[in-house]
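What follows is calculated from the coordinates using simple rules that are stated; it is not laboratory data. Quick caveat, the model's predicted, so the values are computed rather than measured. Cβ atoms are built from the backbone, for glycine too; each structure is taken alone.
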Structure 1
Amino acid sequence: MKEIIAGVFVFAIAAMQVTRYFGLEKWQVSLGLVGLAACFYILNIILIQYFIKKRAPDFASSQEAFPDVQKWELTAGLGIVPKWVSLIGLLAISAIVTAILPWVITFLSP
């Protein structure tokens, strides 16, 4: 959770700087953050698949090991995927929150 909050803080500061420097509108910066979040998410998935295939090829499958549990999900918490890969996924969440939060605040403020 602290990684997400730190990411929101960093992205918010960066978004303000980009808005001022390039003179962009708020919706343009939000759209850029959503695109960045999508890139982080896709990169996260690719890296997770890569490390599972590399370090635990028997689990690199979407077949069900148990009802509603796929084989690759059994690798969670075993150190097969490095923590920095998980951080990339958390940065995707931070970018989405940073993109959406100003709009929520705008619509909820009187």
Structure 2
Amino acid sequence: MPYNEFHFCAISKITLGHEQGSTRSQLKSSDLRLEVSGNLDKSVYVDDEGLPTKDALKPITTALLMGLITNMRMGAAKGWWTEHEHMKYIIDELSRAFVAPGGEPGVAEMEY
């Protein structure tokens, strides 16, 4: 059976604002970009405006999840946070993110 290796890279960028003296920064925007392996048809995953297509949802989700899991494992291996502590932080941030007001996704500038 023929073998083909390819990759997807989901880049997530957050922009924050911080007032001096405040204990937390405020999320201003969240942007997402998908990079597609050169040996795949990019138009299947990214439209003419650079936005993901329906076929990009699963690769983006998988890339972001695997990045998150790798980050958790690295933090635990280095002794910075246990996986339990990290998972609690993730759940808290997910809860906070889904109740915070946010705009609709659209085309954004990514300098990366």
| task | Assuming -11500 is helix-only ellipticity at 222 nm (-39500 (n - 2.57) for each DSSP H run of 4 or more, over all residues; to 500) as calculated from a single structure, say which of 1, 2 it is. | result | 2
| So distance in nm of label points 7 Å out along Cα→Cβ at positions 47 and 79, computed for just one structure, reads 1.9; which one of 1, 2 is that? | 1
| message | If P(r) over Cα pairs in 10 Å bins from 0, in percent computes to 11, 32, 36, 18, 3, 0, 0, which of 1, 2 did it come from? | response | 2
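Thinking only about distance in nm of label points 7 Å out along Cα→Cβ at positions 23 and 39, which of 1, 2 has the largest value?
2
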| Comparison of 1, 2 by relative contact order in percent (Cα under 8 Å, 6 or more apart) - largest value held by | 1
